[in-house]
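Dropping the structures in below, format is structure tokens.
Each reported figure results from applying straightforward, stated rules to the coordinates on display, with no laboratory input. Since the model is a prediction, treat every value here as computed from it, not as a measurement. Cβ atoms are built from the backbone, for glycine too; each structure is taken alone.
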Structure P
Amino acid sequence: MTLAEFIERVDRTKPLNAFISTDPVDIQKQIDDKIEGPLAGTFVAIKDNISVLGQPLTCASHILEGYTALYDATVIKKLKAAGAIIAGKTNMDEFAMGSSSEHGCFGAVKNAINPEYVAGGSSGGSAVAVATGVVDVALGSDTGGSVRQPACYNGIVGFKPTYGRVSRYGLVAFASSLDQIGIFSRTVKACAETLEVIAGEDRHDATTVDAIVPAYSKNLESDPHDWKIGLPVEYFTEGLSDAVKRVIDSKVKALETAGAEIVSVSLPHTEYAIGIYYIIASAEASSNLARYDGVRYGLRHESSDMNEMFTQTREAGFGSEVKRRIMLGTYVLSSGYYGAYYDKAQRVRRLLRQDFETAFKQVDALITPTTQDTAFKRGEKMNDPLAMYLNDIYTVSVNLAGLPAMSIPAGFAPNGLPVGLQIIAPAFQEETIFKIGNLIERLES
């Protein structure tokens, strides 16, 4: 792709509001440099909570208006070394807190299939940039489904690696025990090629694991007869729309016809996942976002009183959803409530992880819907936080357990919107997901 072609595509899709910033001069320089590597010439968009040297880093928040990144995140260094073209920063929910990409200071991102609907969140801009063909690949962050859910809503591949597989150095922290950098692409192979580049241990991130990074893209073929795949009964109960269930059932039937063994499994603590996720994620957000105080960087409201300066800066800088989660997190960490909420949530988190461990003794992978329904209309759930939070019901468990998962297009509902199928595998078994995903891409339902 030439710079002129890229600019034309950005301009054509501007009404969808996917990009926050692009730098044509920098893009042309990268093209001219002609760095050889496995991703040479691949245009990659970056969610605006990942640090790219010299480019804006706002997290779609007023509190970081005008802030420019001082270094490259580890994933950006690896992409550049592999010859990728960093194409710009994409729009998102503020500080990655949201499920619709309507909560950022740059306005809502619109769905690539039907602009009247949400793009999903929090990595909506990255999903739309890939779905519209503006870029080949995009990076996002996934704390509770923020890559997989927008990938589902826009009909593309969205992948979250195992916690520790990809460095978080240079990713602005939301909930540090849950955050992972993920990948958007139009094919499983492109996703696998990207993971090969960005994965690996990093001395800047102590949570990364020293594990061999397989050549995922060179080993995508598999015999369906080798697979035993589980369907968690808790993911196919009340709340799942008939339209989504029909599409998923059709794809599962195609897998079975191809030779895969399909069995039912149980993840009995699934019903607690949303509750414990929003306790743990909000508690970690409350701690992480304490650094935005107007003293060192970003927005600052001047006042002769230091506490007043903190208060005014945060009042003006943070949006309503971010404030809501900070207050919730501060509450559950406060004296007298820590044991009742945060400590108990961590205990149930361990039980949830054990559910997956038990299931994976019976099967190689799990298949679930990515979301309960297709994308909803913009503005429909903005005033109902609980309804918005429930959009993550099928994705948050994966983050709590630290597992890898992918949303892959499975078909379309009668309303013309895409349906996503989620594949979950044991920790560090990304290869299993890519093989099953590659098979699903080729299956006729």
Structure Q
Amino acid sequence: MKKTIVALFITLAFSVSAAFAGNLSFKGKCDKNPLEYEPGETMTFTVECFDDDQPAENVKLRWIRSGDDGERESQDVVYNKEPLVITTSIKTPGFVRIQVVPINENGEIIGGEHAEHTQFNGGAGVLLDEIKGIPEPEDFDAFWDRQKAILAQVPIKYTLTPVENNLEDVVSYDVKVDCSGLTPVSGYLSMPKDAKEKSLPARVQYQGYSVAPIGLNAGAGRGQIYFEINCHGILNGQAPEYYQTLQQTFLKSYGFPPESNQDPNSSYWCGMMMRALRAVQFVKSLPEWDGVNLTTGGGSQGGMQCLSVAGLDSDVTEVDAVVPWFCDVSGAERSARVDSWFMPAWVDPLGYFDTTNHAKRIKGKVRIFAGLGDYVCPPSGEMVLFNAIKTEKRIQFRQGKTHGYESPGAEDFVLEAAAQE
């Protein structure tokens, strides 16, 4: 496996609770590439704390070490200008997680456990090639063949409603595409005006976990077919009350109740994946598509969709997945890894939707961006994903990055591998 290091220095800083005099921020690093430690080797983390960009004085902090080896320790300290040094190690395949959080006089985390913009979250791993998931369902392919056969019974019929985009060279449409299940594919399509047949590459973009409208990204339609869908097949461009009502009723905590995942045929994730696949089929049916270049992309749940649909449709040539979700869903339950704090409780039928199982079947190139401090999508799950892919692949881990935030001065570390024979 080829390993590359890319250092990026980010000037981004985040504000913290008014409990501090100014703005508190953290910057952390390891003493070497966090992807290259050996089992049992000492990992040294150095974490700096700043208040209004100056070394913080007399700030109460807690560092927490947890890991995929099941070990956990913590210590409360008073930070006074000097960097905090934390040493640890891990012997088994997996990652160590390091958190540094501000605490109040009562020992409570200021802002709460998941106030990641007020913390440092990072990590390092060993034996990354050996981080594997559990076996997939024995009838995985048969299950999805049945779902695709049901979808194939529904003709690719669609409506295109022109949408104003303020661009002279791009046309945009609000699109509905017939699909199996209760709801259609729903999204915005943009492409160059007066494009010729078979002249354009295409990209299908997917939405993260939410009940929210998608924005019209008409500019992405310059030079390509760009189709972005919402994950539920709901209406686009509605008043906020429309989405709020769905979030509080029909789509409340969608995909999370364990009872809703006992039967994979009726799981919410099954319908979502069929809409994701139909979106690709729709784009392939457009006369302007060049018939070759087809990219899927998305972040978080969108990453789950763009990877899974690439496993379901071999015509996808490239995948861009940002902090992809639903990887190694059973990791905590079956492999004793540090758990995601935002993942449905494991039941065996979720194996049909685990992103890592679909990844084994991808034919195109894959690019993944992930965070070493992201425990919505833990780095161990991202490595299960990476190890499952058999095509040309690249994963870029950012130190100090959580699911939605990153520490200033973050560094990137990259693993690459050619397609397997």
Structure R
Amino acid sequence: MLAVGFLALTTSSVRAQDEELRFDGEYGLYVRVVDDGLEVRWITAEAGPGMLHAFVESEEIERVRTASAQTHFVFVETLAPEVTLVYGADGGEAHRTAIVREPRAEPEIEIDGVETAYMFGDVHGEFDRVVGLLRNARLIDEELEWAGGDSHLVFLGDIFDRGDDVTRVLWFLYRLEREAAQAGGAVHVVLGNHEVMVMSDDDRYVGFKETAIAQAHGVKYAKLFDPHDSVLGRWLAHKPGLVRMEDLLLAHGGVSPEYRDYTLQGYQDSLRTFIDEELFKRWGDQEYLDSYGEDPEPDEFIADSLGVLRRWNFFFEGSSVLWFRDLVQSDTLGVFLDEVLEHFDTKVHVVGHTPVKTIREMYDGKLIATDLEEAATELLHLARRKDGGWDRYRIPLLGEPTPLAELHSER
């Protein structure tokens, strides 16, 4: 069984001021998981009939042609764990996306056996730059497929907002994660404050083009990444906020005094529990907050105001692991940083969130700041040495890697 349709939107609904912007394929794809199948919505470059084929393994289970429009909708009835969608304009370019119905249940928060790692700070939807850096690092090939072998690639949060191609970056990482795993490597996504802001319906930093995608699909922007039913939102909701990789402590903002006594598992348990609650999606709904606690549903009511405050602080307060900036903005927290590193049995804290002109080391190399004033223009490369330390390089969009510093040979 398959239901088809289209949204009555004209070409102008998705036209941007810049004619170079793309909405077709994974630039504007929106897929929801429902009880008995998948809702698939896509945008074509021009108004006209659309087409979608759905495959489970190599067997085609559905084929449909949609009516003339620019935004297309198909419901595919299937409970298969993985479905490959081929879609686009009828008679035009076909796009392919593999959908995994259930995301990995538990993220990796303690990762060993890593010899080489590459790390992005905040990329903010800069798809072309991300691709350029990955190509220069030889982590992907010309077809944008994984070529990094057993390397580990980390995105330290803030994939969302500001840039034009957030949706395209996310679908790209969604695929690359599986390809890397099949090759013996890994792609890791650590949640940042902008992931949390978007999923909780704070759209003040969303760019024009990304807003247009949501308008074309007839939903609020947060709905594209709903942690309960959208494919990308469910995938993101299972990502960690704090990770130990070998002797590296990874976070978006950084560990503050309020969180230094957490365990990795304790922090992740709180993160996952709080994201699963209805409150998480409703922080921007003042009417809901004003009536909060009246006739509550048992599975979504937090019993006291301190519980609500704890969640607010966890996600949005300046001391949150997602927001903390003091380690990068100050050079006086060395003693505290040592305590954090000792507590988590690590030697280096790698963070994003706080912009710097170039990837830099601080506190005698115990902190590496990766968030760049011009997003996604450098990539951090860490390579294990025989003495157990890390050789550290910054990879530019063009040219050869350069060492972060020639100091601290004991690292």
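Taking 29 as the value of percent of Cα pairs over 35 Å apart derived from one of the structures shown (P, Q, R), identify that structure.
The read-out was computed on structure R.
If we compute FRET efficiency 1/(1 + (r/R0)^6) of positions 244 and 372 (r between Cβ atoms, R0 = 25 Å, to 0.05) for structures P, Q, R, which one ends up with the highest value?
P
From which structure (P, Q, R) was volume of the Cα convex hull per residue in Å³, for residues 60-195 alone calculated, if the value obtained is 147?
The read-out comes from structure R.
Once mean count of other Cβ atoms within 10 Å over residues 92-99 is calculated for all of P, Q, R, which comes out largest?
Once mean count of other Cβ atoms within 10 Å over residues 92-99 is worked out for each structure, P has the highest.
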